[in-house]
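Next come the structures, one after another.
Read-outs throughout are calculated quantities, based only on the coordinates presented, and are distinct from any laboratory measurement. Quick caveat, the model's predicted, so the values are computed rather than measured. Cβ atoms are built from the backbone, for glycine too; each structure is taken alone.
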Structure 1
């Protein structure tokens, strides 16, 4: 399977790329508005995987080209870039693709981080409204600490919550998530539940910030 990580030069893109690169044989396509930057990141990720004993196929393209070649498209961009990124690639998307969004709207104030959704109600809803109607959207990977994900020396042992209205798309993304060693996928229901899931991200950041022994915090539901 080909997985595109749009905005994949950022933290969450790096983490997913090196984990999938080490733990699976999927072809990884790093996307960026700057294809040279994407190619440089792809080379770095492949080297990181090789240092960990893996052998990843990682290539860099501009976002539209990465999306056009992929089966699963992960919007690994900050929430305020999601709409622009979808607009730039929507002509490459069709019903055979799955679009995944891990972004959560937040704002930082003096007392910590707070959930700050867009007018659509959640970033996931914003993506659902932006992509072509025939393209299934899945919310996943919202609450993962990017630093922990990118550090292949760290065991995960955590969960990711998966949101979808399309059962087949949910199954595809859940399978991809669980191919990452130490990551378990749990269904959180329909896309309409996205705000509840996204709002966990600022909570986890606040807990990690205020407790010295909980850096790069994750969640496990037992």
Structure 2
């Protein structure tokens, strides 16, 4: 039987984030506490300025909190060096952004291989893992296509494939359907649903209720605080 603490992937306690612009202080987060268990699919919602991006940056190890404690897989993150944070991002986290961030003159296969090139994965293994990842997102027939030869939904699925090749323990998706039409959004969310059903942990920022409905739990932020935290499935 798994101990409850062993299932916790994200453990954030009283996180604050203050930005200083000259003499002005902006309190983006004002004491946010939450836990996310392994395999949960969580949406983070809230109006502009509510603290969504600041929270995702901290949880995704892209920045550190001004104060508070954050443990990822039991490891205290808030005091680590930038190099240590980069290693954790590389090893444990898969990112999917609103902008697909694909190299425009490079094939889908090569785009997906990129994180493994940086990780010094041997060429044959790189290709095998990239082919598998593209198959997972339903693009086995598009491996030699470049971004301008694919729809927005297909490009985002390439970005998802790129995010899964290093077998991260958690996925962070920031408005992953923000640039997509309804049909493409559905294609992308079906991929996230499959990843969730396979036991992956997903945190997704979205402002769309129909997209958040794919998740199991919705956390709503307002003015740097958690307004509500509700399981929907």
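Side notes on the structure shown:
- Among 1, 2, structure where log10 I(q)/I(0) by the Debye sum over Cα atoms at q = 0.11 Å⁻¹ as derived comes to -0.57: 2
- Computing mean count of other Cβ atoms within 10 Å over residues 30-37 across structures 1, 2 gives 20.8 for structure 1.
- When FRET efficiency 1/(1 + (r/R0)^6) of positions 78 and 190 (r between Cβ atoms, R0 = 35 Å, to 0.05) is computed for each of 1, 2, the largest belongs to: 1
- Structures 1, 2, by distance in nm of label points 7 Å out along Cα→Cβ at positions 14 and 38: label with the highest value: 2
- With semi-axes √(5λ) of the Cα gyration tensor in Å, for residues 158-213 alone derived as 24, 16, 5, matching label from 1, 2: 1
- Structure responsible for 20.1, with mean count of other Cβ atoms within 10 Å over residues 22-29 calculated and labels 1, 2 on offer: 1
- Calculating relative contact order in percent (Cα under 8 Å, 6 or more apart) for structures 1, 2 picks out 2 as the one with the greatest value.
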